[in-house]
Structure P
Amino acid sequence: MPVSFKWTPEEQRAYSLAKLLKYIETDIYPYHPHYRAMFKESGLVPEQIKSYRDFIKLPITEKADVLREPGAFCLQPKLNGDGNETVGIPKSRQMEYLWKSLRGKRLRDYYGPGRRFMERFQHTVSTEWEPIHYQSGGGAAGENLTVYYTYKDISEIVPRLLGMLYLFGFEPSMKVFNLFPAFQHIGFFHMLFTEFFLDDGISVFNTCGENAISLSRQVRIAGSTPFDLYVATPSYMNVWLKKAVAMVEDGEIKRPEPVKFALLAGENITDEFKVRIRDLFSEIGSPEVKLIQAYGSTELKGLFCECREESGFHLNPEYYFWEILDPDSREPVGWGEPGVLVFSHIGWRGTVLLRYWTGDYFQRGVMWKRCESCGHTMPLAMYPVT
């Protein structure tokens with residue numbers, strides 16, 4: 001049963017924790033090289049983790065831990081002949097793969113040479129466990145970290161996260177102008193995934209950055225094609241709008257059609273900077289634009305936005321378990337109290353993290369409650385310190 005956003009916060013937290021603990025037992029402990037070793041070293045077994053009090057006995061995972069051996073944080077069942085210290089896929093799960101392999105052929109079987117059934121079976125297994133997509137990033141400082149996605153991640157979990165864009169009023173008929181440069185970054189790929197995996201597909205124009213399309217050319221495209229949503233980092237949105245204002249004033253382009261939303265991701269933003277961006281939008285004919293902030297990271301493998309301006313980032317409680325910890329003691333603090341955001345993946349394949357220390361300090365904390373604006377219950381993160 002999927003999470004309900006109409007449950008009480010207490011019901012939702014209990015569901016999220018129960019799903020996480022089951023996930024640790026059925027997937028992380030058997031198949032995760034790093035955490036399997038960690039459990040053995042600590043003498044813990046999943047059956048001993050029955051509550052949040054038990055769960056916080058697990059050590060915090062730092063970025064440096066993942067950088068040392070990124071592949072060890074990727075779920076990988078032991079297959080015939082490999083050297084993993086993980087365990088093999090149980091018979092019950094193998095029967096599911098056998099059934100899927102019998103049910104139909106893939107394009108590979110139509111166009112390529114004939115394959116034995118065992119090859120088709122191995123192909124079916126790989127769709128759940130073999131990484132097919134990689135992203136790298138590390139924020140403003142430090143070495144880039146690489147995370148892995150499997151087909152199961154992209155086909156089943158990522159669309160559910162993309163659907164959270166509907167919280168702020170986005171609709172499938174809208175046209176998106178993606179100003180993120182084309183590199184291994186969650187901001188660019190989040191919108192790329194939206195184009196192909198959100199419901200039946202969304203209209204997105206990916207500029208791929210100035211190395212692909214010059215700034216002036218980007219502005220010309222916006223002047224000739226109506227878009228409903230612009231997506232960019234706050235700093236690049238500021239640069240882009242200044243260029244657009246100059247080109248409109250010089251008569252190089254006509255004013256772009258009014259924009260309904262600007263999704264600003266990848267950087268913190270001050271109130272003063274938001275006023276500056278709003279004023280620039282007004283100068284190009286979009287005084288009613290709604291500036292929606294988004295929060296995400298490479299490690300999260302997802303991006304979360306506000307449902308309206310100043311509502312707080314709406315965090316997903318089905319595919320993540322959220323904590324807010326004191327920055328010094330690293331002990332849990334109350335909801336709404338200041339602290340550092342920590343998360344654990346739930347249900348993912350590829351890269352999986354438990355109790356990951358984001359380093360993002362939320363002075364106003366995280367409030368797990370019913371949002372007064374959209375009516376959904378979920379954790380609301382009230383903006384990290386810039």
Structure Q
Amino acid sequence: MDAPLLIVGASMAGLRTAEGARRAGYSGPIRFLGAEEHAPYNRPPLSKELLQTPGHGHAEVAFPIRSALEEGVEWMLGRPATALDTARQVVTDARGDEHAYSALVIATGLRPKPLPIDGHGLTGIHVLRTIDDAVALRDSLRPGANVVILGSGFVGCEIAATAAKNGATVSIVTQSRVPLERALGPLLGAEMRRRHEAHGVRFFCGESLFGLVGDPAVERVILTSGVMLECDVLVVAVGSDPNTEWLQGSGLDVSDGVLVDGGLRAIGVDGTVHPQIFAVGDVARYPNPLFDDVARRVEHWNLPTETGKRAGQLIAAQLAGDDCEPLAAAGFAPLPSFWSDQYDAHVLAFGMTYLADRSELVAGSLDDECIVEYYRGDALVGVCGIGMRGAVQAYRSKFAVPARQ
């Protein structure tokens with residue numbers, strides 16, 4: 001039997017790639033190699049609905065497996081990859097087993113950055129990336145619990161909103177001037193802080209952790225300013241790192257995720273394109289001609305689907321023996337999008353707001369529903385709204401022409 005299409009990472013991006021390959025005509029075998037024990041599931045609810053709904057688990061967030069993937073697909077879960085040999089076209093897993101491939105998809109995603117100081121083995125310290133993380137954290141967010149969140153990005157702020165609604169006492173410790181500063185900028189960041197504070201959340205901006213106190217569980221945290229906070233639950237939400245350690249020594253460029261071309265085909269450290277290897281989702285680093293020619297990893301929620309669809313097309317053509325160069329040369333220009341629900345505020349954005357050097361309120365009122373535009377020079381690079389969903393959606397067409405300086 002021919003070697004399968006091997007997808008390393010039983011993730012949304014991996015699933016969408018398999019679906020895309022089938023839709024584009026690939027009918028051969030597919031094998032998923034996943035580090036988690038779970039089949040692919042939706043991650044955004046982990047910091048929202050699942051975190052606040054007792055009893056909910058994998059069944060409530062699992063992606064349906066479509067009929068095209070019911071046959072000819074092998075799921076090998078709980079088996080993280082440890083090495084890639086591009087010359088032999090095999091991936092080795094943690095058990096030492098080798099998996100040959102006709103085409104390889106790297107969909108290993110991200111992992112949370114660790115606690116930046118020594119935790120001394122204390123319990124009560126959490127991160128949130130997997131469903132198991134969410135279930136463990138959910139059981140700790142009791143009414144009256146002192147919850148300290150390190151980091152003020154979307155994960156940290158969404159956990160803060162959930163914990164506050166659960167009746168916990170919540171403190172956010174952040175090095176940023178305002179929460180969500182990179183994604184939303186100073187205007188909306190300050191407004192989101194106001195909304196959190198209205199629900200009792202305290203902010204300690206320009207701060208980080210200096211030390212922890214407790215035995216055996218964390219009881220207090222000490223900030224760099226000397227402030228001491230009572231703490232029953234410490235959540236570390238200071239960003240993520242790409243899962244690429246298993247690719248060290250493979251010859252691929254993994255300096256920040258996996259560098260790929262416009263066809264999402266992996267590029268080696270010597271600049272060579274590997275036509276049988278693809279990277280999708282949060283781990284892929286590529287230029288987006290809507291904005292510029294700088295290769296970036298983009299962690300917005302719609303891109304696992306967009307990259308999966310794109311890679312699926314190329315994989316099907318590659319394995320059919322077709323010339324993939326015209327398709328790859330056509331470029332890949334997805335419009336990034338992200339959303340967040342915090343209390344009664346629905347935040348929706350398009351573009352790369354973090355590329356902006358200025359932002360401007362163009363509709364509504366910051367303390368109600370509003371729209372903010374983001375510019376780099378004179379070029380619109382992003383838009384974000386609180387509410388006003390239809391008006392924000394209408395901006396999609398404004399990004400059709402490359403926004404260059």
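Readers should treat all values here as calculations from the given coordinates under stated rules, not as data from a laboratory. Predicted model only: the values in this text are computed from it and were never measured. Cβ atoms are built from the backbone, for glycine too; each structure is taken alone.
Annotations for the structure displayed:
- Structure with the greatest value (metric mean count of other Cβ atoms within 10 Å over residues 124-131, set P, Q): Q
- Among P, Q, which structure scores highest (criterion: distance in nm of label points 7 Å out along Cα→Cβ at positions 236 and 332): P
- Taking distance in nm of label points 7 Å out along Cα→Cβ at positions 172 and 196 as the criterion, the largest value within structures P, Q is that of P.
- Test item: helix-only ellipticity at 222 nm (-39500 (n - 2.57) for each DSSP H run of 4 or more, over all residues; to 500) calculated as -9500, pick one of P, Q: P
- For 209 (volume of the Cα convex hull per residue in Å³, for residues 36-203 alone, calculated) the corresponding structure among P, Q: P
- For 0.70 (FRET efficiency 1/(1 + (r/R0)^6) of positions 228 and 340 (r between Cβ atoms, R0 = 35 Å, to 0.05), calculated) the corresponding structure among P, Q: Q
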